[in-house]
Structure I
């Protein structure tokens, strides 16, 4: 028996943009009959022009150092020193980075939290709460802090009529013109019978809108194709979502059409980005800018070691 091998377009350490229909989430309820009956699912051409002004919001994070926090009674608990940044790029006639916020924190799960501050160098790590002191708990706390900053920026940017794309799920905490842009397909939302509709999508076509319910959030969702790149039929596909609250089905359909007509214009090419086409050009540029704003990791590490070596245990938790 012969076997044909095709390589994924993304480097292995970035995961995969391809859906695995074995990975379903039993907590998610999906209704695929909201725009058209499931039996009538087919690729849809958008009935809207591309948005004239588009915003892309994204963030980056970095673990600076593992830490141990020792209280006066000798109890020692793990901590994590981390930095994160989030920003927004506006695209109309040109692309301009309008926001880039940098934050830093010392994450711990203990009742007594502490921050670190080097006022002379403008280096401040706020005392931040984690739900647990496990590696996953500390890492998740850093991720949540970055996402909270992204949500704040997504709510702030954009004039009425602008379209705002937030990299990742929206979790219901955004405005009605904000679309979550999910470029990795970690969960199979559609039943197997409807997945061929996604595979038949042409560039700038979308699936019908469907409704997802999970953890008290309801979202309108749809899949769209960015380009013809990739050896797998899902490799150039992304999922978009917007909160159901405050958004009627006709409004969700218009938003889905506008997003589908808009996003392929920003799709990256494989020779320019290893996560092409999903890592859109404005997002890639914003990520590079934000990583630069975080500062050199080696320099930050040296300053941290000097800081705790000279002033351990007596930092102002508010700085």
Structure II
């Protein structure tokens, strides 16, 4: 049953991955796309292979990563409203990005990364380290302190952003607001490569502790009785989720609702076994964000909407439906 369920989600993931590159404001000729592989350079092939395919791949990885972190954190904190951005890392990323946007002298390029991604990543890393140091205890991380520290740091970052908004010129404010809406508008594969060094180790840590999270979901005492090293699991899940979120947010901005809605949907459809919930959340989250991005770039063509608007429009009513239907989350 578990294998069949994962296969079903995998089929949805694969279907979106194969169909999404063909969706866009410009129609693509299949023959020209295939000829491009053989060395026949043409506009259709350029659009397909260097714009749409990287964009779909980024959507699959970003959506999957955010959903996986949300599923893991909701178990770790035993709070159904926790999402990847609860711990303040998105606030740190936003502050770092806004610093670069508002101060042109900070503009630098390091490999495939621009200064916006570099400073956003640095902001997330700084928040991650600060929250960890505040919540660290001899017996392990204090989960409630972790949550409160994250919320507090997020508020502090918001205050700093408001100050920069007051001091910045209108062009910088418009650019920052566009970044905050979230977007998967990449060209080429350089950004995808820059994502991997943090994303894949973070995902690996979360997948590795799927069964341990099953025990922690019952209670920490029961988990200890079953031989689970709760202290190490909490630390590793926090670090894995932090690395994953920091990598994604630094590149696509704070895209909301994916990490909140998708885990609830998976648990409602497939049960509460984290060995099933985590991989299925990754698959469904990736498919959902890539599909939303396809809608974002076609619904008002030739104008392109930020994908964060689509996820909010779709995710908000869906979450209300889950609450009204009295689903036990």
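Any read-out appearing in this document is the output of simple, stated calculations on the displayed coordinates, not a laboratory observation. Note that this is a predicted model, so its numbers are computed, not measured. Cβ atoms are built from the backbone, for glycine too; each structure is taken alone.
Across the set I, II, distance in nm of label points 7 Å out along Cα→Cβ at positions 147 and 235 reaches its highest value in structure I. Set I, II, criterion mean count of other Cβ atoms within 10 Å over residues 219-226: the highest-scoring structure is I. Given a computed value of -7000 for helix-only ellipticity at 222 nm (-39500 (n - 2.57) for each DSSP H run of 4 or more, over all residues; to 500), which structure among I, II does it belong to? Checking each candidate, the match is I. Name the one structure among I, II that relative contact order in percent (Cα under 8 Å, 6 or more apart) of 26 was derived from. Computing relative contact order in percent (Cα under 8 Å, 6 or more apart) on every structure in I, II gives 26 only for I. Which of I, II yields 5.6 for distance in nm of label points 7 Å out along Cα→Cβ at positions 27 and 155, as computed? This figure was derived from II. Comparison across structures I, II (criterion: distance in nm of label points 7 Å out along Cα→Cβ at positions 75 and 299) gives the highest value for I. Highest-scoring entry among I, II, by volume of the Cα convex hull per residue in Å³, is I.
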